Structure 1
Amino acid sequence: MKRRTFIQSAAWAGVGTNFAVSPKPEKALIFLFQGDSITDGNRGRSLDPNHIMGHGYAYSVASRIGADFPEAGFTFYNRGISGNKITDLQKRWETDTLNLKPDVLSILIGINDTNAVINKSAEASTVAEFENIYRSLLTASRSANPDILFVLGIPFVYPVGKRAEQWEQWREDTNNRQAVVRKLAGEFDAVVVDYPAVFDKAMKKAPTEYWIWDGIHPTVFAHELMAREWMKQVGKRLRFLK
């Protein structure tokens, strides 16, 4: 079955029916997680399968899907790199994304772009530049695989630690980049994973620091919430994940 047929059937399977059991995957999909330190999760840089996915949400997602569908032959890659901005992704896009030929491409990027602006880094990009580069990366990926499923994570920040010192700047710039991600998700028919909404809800049960210890990086507990939300939203398109 061709990729397009698979994605369409996965997206619409069960609509208008009373299936008691979710449809099974029909293709050995390649899942790729891209981004910065939140995705990186201190992943190994070798082929050691014990550490290759890191210890964050990408690890949790891959472990669940891989354990539930061992017969499917899925492949999982984590290519998040700590400190990366959108321009860093651009520099390594061919090697770390296109050459891996992903069917499902999950991206979480943007907070280091905000950090660069606040710290007045020479490598800082404006929101408009962020949008243009991000769009070019998605366009290149879709050109390489017309049936690719994009999963775009909404970046987040909270007034904890150093982030509280210049909070209004952090909040405004991050909000602007969040809007860009939502806009691009609409353009590219992507799955949106609204991490800030998940954390905002969770913070009614426990303090911000319990979930995002320094205003940017999730704790173990928050990574679990990210993985749950990722599975929930992607499961609406890849129905076998239900």
Structure 2
Amino acid sequence: MQIQTFQNPEQLAIHTAQFIIDLVRNNPKATLILTSGDTPVLTYKKIVELAQPADFEEVTIIGLDEWVGIPATSEGSCRYIVEENLLKPLKIGPKQYTFFDSISNDLQAECERVDKLLFEKGGADLIIVGVGVNGHIGLNEPGTSFDNYCHVSDLAEITITVGQKYFTENTTLTQGITIGLKHLLEAKSAILIATGERKADILKETVEQEPNTELPATVFKLHSNSYIWLDEAAAKLI
């Protein structure tokens, strides 16, 4: 686990964007698991600024997670955020990417579908995630086994509360469907990005604690090629 601090969110985003661009230029058929949320949006915008559409012509992109029951057209969905800020601007076609169908009548089949794709690809070449204020990764809440592949999770109250910021009106959130931490451990490289003082406490705990399922972010300590990239505010207690 390599920790690096950047002066501000923009410098972090530029660094992360260039890392991803270099990866796909060296491996044009790379498989990327991409997160949504506030922090990665700036990274995606920097990729659009710095990359050429041709760089991403052969990549496979998989969405990290989705709120169960929320359609892909919702502005709060993972798919919507990644599509609008990265995929559409780079003209990455729908055949190259997949997200969980969180309104499916068979969520277990959705988990198996994405598992199968990742197994066929030999695992992800890169997974990029954020971290929740309770240490969740994706929608892998505290208590989630590190041995899980894709699965449906019951959301913690803090996740439900914070999740409201992605929606224009109060939205019922109870479960998530997510890439499991086993897929993260099997990815060739894993990056956690975080910005802002609100993440400082949980990042301090992540750095200080031994790997344990009550703090999912500590899974990064078990990965042989993992990075934690923070702005100065998020890193203030480390």
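Every number in this text was worked out from the coordinates using simple rules, so none of it is lab data. What you are looking at is a predicted structure, and each value in this text was computed from that prediction instead of being measured. Cβ atoms are built from the backbone, for glycine too; each structure is taken alone.
Computing percent of Cα pairs over 15 Å apart, for residues 123-226 alone across structures 1, 2 gives 61 for structure 2. Taking Rg/Rh (Cα atoms, Kirkwood Rh), for residues 67-114 alone as the criterion, the largest value within structures 1, 2 is that of 1.
Suppose FRET efficiency 1/(1 + (r/R0)^6) of positions 131 and 211 (r between Cβ atoms, R0 = 30 Å, to 0.05) works out to 0.60; of 1, 2, which structure was it derived from? Structure of origin is 1.
For which of 1, 2 does Rg and Dmax of the Cα atoms in Å, for residues 35-98 alone, calculated from the coordinates, equal 12.4, 37? Write out the running numbers ahead of the final one.
Values: 1: 12.4, 37; 2: 11.5, 35.
Structure 1 accounts for this read-out.
Out of 1, 2, which one gives -14000 for helix-only ellipticity at 222 nm (-39500 (n - 2.57) for each DSSP H run of 4 or more, over all residues; to 500) as computed from the coordinates? Mind showing how you got there, number by number?
Values: 1: -14000; 2: -9000.
Working through the options, I get structure 1.
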